[in-house]
1. Of structures 1, 2, 3, which gives 6, 24, 28, 20, 14, 7, 1 when P(r) over Cα pairs in 5 Å bins from 0, in percent, for residues 27-66 alone is computed from the coordinates?
2. Please compute relative contact order in percent (Cα under 8 Å, 6 or more apart) for structures 1, 2, 3 and give me the label with the greatest value.
Structure 1
Amino acid sequence: DAGVARVILGTVAVRQPEIVEQAIKKFGANALAVAIDAREGRVAIEGWKKGGGIEAVTFAQRLQTLGVELVIHTDIARDGMLSGVNLPALQEMLARTNLRVIASGGVRDMNDLHALRQLHHARLDGVIIGRALYEGTIQLASTINWSNGVLE
């Protein structure tokens, strides 16, 4: 036991889905998440260098058949841009799969977190916040309060 609770797979899940299936059989679905990095709704791989492949939701549906339960959905065009979360893409992912989803890419301020909460979706498992913290448009204490249900 190395203290690792979960491994996140990216490109390898696209190129070698059998590895995902084997990992789930050996370690369980809770030990694995798959990063789905999407540009204009299509999966991008190899550090976002190669894109235009399979539709992100179709890929997520395939992952679900392999036993995946959790994905991290990143909108590449919004990541680090402070341009707001891609709510329609998240809603589509949640509507067309049974996966738990962590939202990533574009969070700019607390309004985005409130918009995510307004989705009222039990499988929206979390949100990744990066640049908004660095730039100070969101305060860490506010995000912790938000995650605990305290509105600001």
Structure 2
Amino acid sequence: MTSASSMSSGNGQEQFDIAPLSWVMTELREALTSAGKLLSDAVAQDAESRATSLLQAKTYLHQAHGALQIVEIEGVAIVTETVEELIERIQAGKLEISQTAVAKMTEAFYAVLRYLEDLLSGNPQQPVRLFPEYRALLELKGAERIHPADLFFPSL
């Protein structure tokens, strides 16, 4: 049986239906690019401007995260959710904003966009390909458990 977002490829594997993703890809690209720029800008800003930039970045990221959940792309939403958690930690003063932290978050955005472009090009869903960026985010977060299985979603 296939879900609404997949179809049989004839070889027993589920193939991703790119139509829903193609409808939201421009919005995703704009949201993630805007969030990354705001995070980069926030590093050098005063506290008041930084708070505004972080809030706006989180809003863009939340918008992208919602679109990813709607099109049911497994694994990618976990990465964007982790960045959202990191922004919340920065806002709460539990994580210092730095060029290094922002670089890891924006690299995750670029990795997500590359992965989505690969899906649109017909490559199979393999969210574990995002593990290097996801691992960097979890290290930044100080996670106790870091494992690629978090991004593994076998078709049952």
Structure 3
Amino acid sequence: MINYLARRIAISVAILFAVSFAVYLIFAILPFDPAALTCGKNCNDPTIIEANRKRLGYDLPIWTQYFIFLKGLFVGRTFGEGAATIFCPAPSFGYSFQEHACVTSSILEALPVTLSLAIGALVLWLIIGVGLGILAARYRGRAADTGSTVFVLIGTS
């Protein structure tokens, strides 16, 4: 039993790494340059863009960038050098230059509203779902059963 659990956990961790690398790779091959985006809309100076690329680590190979990202999840990450240094504590999902804040803090700031909406939707759908299920079971094969089934199929589509 312990061997089975250990094997399942190892497989789950491997799948988690594979999926996270695939998502990281998808965002890395998008047709825009993050280094150019960080210096503003009217930035056409290639030396500034190249300095941003080096400062943010986009000049490194993709697998090195990925491992720096993974390391940031566990120990935090520093962006920039000198007076422009920005540190995001662990777990660091990066830094938003648009919001001028660590992504983790932005996620945590929105979490209470997100959870309240999710819990409200869960309660609402449980009440409606159980109610319609009881209605469909009570009046099986009749109009109430068909109507509730159609409503649920349309509602989940």
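1. On the way: 1: 6, 24, 28, 20, 14, 7, 1; 2: 6, 32, 30, 19, 10, 4; 3: 6, 25, 30, 24, 11, 3, 0.
This figure was derived from 1.
2. Once relative contact order in percent (Cα under 8 Å, 6 or more apart) is worked out for each structure, 2 has the highest.
Every number here is computed from the coordinates shown, using simple stated rules; none is lab data. Computed from a predicted model, the values in this text were never measured in an experiment.
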